[in-house]
Structure I
Amino acid sequence: MSSIVDVVVADVNLATMLRSLKAAGLENQWNEPGPFTLFAPSDMAFGKLPAGELAELLRPHNRAKLVLMLNHHIVSGKQYYSDLRDGQTLKTVNGNELSVVVTGDTVSINGSVIQQRDLEASNGLVHSLSRLAFEVET
């Protein structure tokens with residue numbers, strides 16, 4: 001079975017996530033045994049950033065900010081879509097919190113709707129998001 005990184009590589013809607021992951025140098029960390037759950041912003045989500053912000057984030061001198069932002073999208077353990085509960089708080093690998101809101105059949109993480117869900121990986125799961133769950137100042 002593919003790792004979380006392999007799932008990101010294989011998904012055409014996560015190309016910007018892959019570029020960000022590589023620019024941050026997180027491939028090895030996200031290939032570790034886990035399990036982890038990655039809430040991966042889709043290309044559409046990255047496209048909602050202000051003009052020029054993504055390009056600036058991907059510059060080498062902003063690597064620490066990029067790592068912070070990306071690590072705010074991954075939590076320990078497998079968090080299946082059907083197990084997420086309204087009002088639940090998830091702790092990210094860098095110690096921040098993500099808030100879960102469930103409205104009918106829709107689950108949001110920090111206000112970002114989960115689009116694709118439960119993409120299985122050998123070391124966890126990937127869900128794609130409609131926008132970034134956490135942004136940093138560039």
Structure II
Amino acid sequence: MTTTPETTEKSEDLPPGTTPYYARMHKWIKRAVLVCLVALVIEGAFTLPFMAVYYGYPTLSLTEICSELLKVRYSDDKLECKVPYPAFGPPEGAEGKDTAQDEWGIQPVPKYNRIGFRELVRIHDEREARQATEHQGTP
């Protein structure tokens with residue numbers, strides 16, 4: 001009677017398409033991808049609150065921030081954000097706005113100044129003061 005020696009090979013359950021030679025590398029790639037995805041989720045969760053505070057959130061509402069950004073971007077004091085925006089409406093930048101002073105081309109160059117920390121609050125207050133003096137000047 002012949003007995004075959006028992007093999008004590010460690011048979012790991014590998015995912016389909018992974019050979020034992022590359023198993024350790026795939027494990028580290030999975031870990032790295034998971035860390036990157038978690039970092040992206042955390043970054044995305046904090047982007048809107050930090051940007052809102054940067055643009056002046058406690059003083060201006062989110063709708064006012066949106067409207068001020070449109071006014072600065074398109075150099076048009078009459079633009080306002082639509083809240084709530086129509087579900088199947090056109091993209092906000094494609095509504096026939098031709099007042100932007102940008103240089104259009106393959107790489108567009110914006111002609112508006114960069115907006116600094118809480119500068120939208122100052123711009124908003126100046127615009128309201130200017131409109132109030134214009135409104136008081138006309139009987």
Structure III
Amino acid sequence: ELSEDDILYILYGSKGWRYNRFLITFLASLPLFIGIFATTIYLPAFTSIRDYLDVSNTLISASVSICSVSAGTTPLIYGPLCDRFGRRTLLLFCLPIFMVGCFLAGGAFNIFMLLGGRFIMGLGMGANAVAGLGAMADV
């Protein structure tokens with residue numbers, strides 16, 4: 001069992017504090033990468049998706065815009081929710097929303113399912129921006 005002095009040394013000691021600060025910063029920044037990764041990961045597959053769904057380039061490009069718009073507007077809602085319920089609760093609520101959007105977009109058999117899935121992905125990604133940036137500011 002750790003004494004109070006041991007805990008203080010781990011938190012504020014020369015080696016312990018630097019390591020803990022790095023670990024906290026790393027873990028707090030992970031949610032921010034979800035949005036960047038989810039927005040750009042499928043760009044090389046645009047032509048394949050266009051051919052599979054038999055739609056125009058404009059509609060495929062709209063999937064990026066829809067995701068960005070929903071991810072950009074939801075922090076206005078998630079900010080106050082984060083203050084009220086906490087970052088962890090908000091992330092645990094929105095991560096399944098993001099995952100549902102990923103499954104819908106990944107299994108899309110028409111353009112409307114793809115656009116809806118991308119919109120739902122954006123709804124989940126907005127919480128990552130709010131909670132991740134808030135945690136980064138605290139560190």
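Readers should treat all values here as calculations from the given coordinates under stated rules, not as data from a laboratory. Here the structure is a predicted model, which is why all the values come from computation and not from measurement. Cβ atoms are built from the backbone, for glycine too; each structure is taken alone.
Upon calculation of P(r) over Cα pairs in 10 Å bins from 0, in percent from the atomic coordinates, which of the structures I, II, III produces 12, 34, 24, 17, 8, 4, 1? Going through each structure in turn, the value belongs to III.
helix-only ellipticity at 222 nm (-39500 (n - 2.57) for each DSSP H run of 4 or more, over all residues; to 500) computed as -16500: which structure among I, II, III?
II
Please state which of the structures I, II, III yields 3.2 when distance in nm of label points 7 Å out along Cα→Cβ at positions 98 and 114 is computed from it.
On the way: I: 0.9; II: 3.2; III: 2.3.
Matching structure: II.
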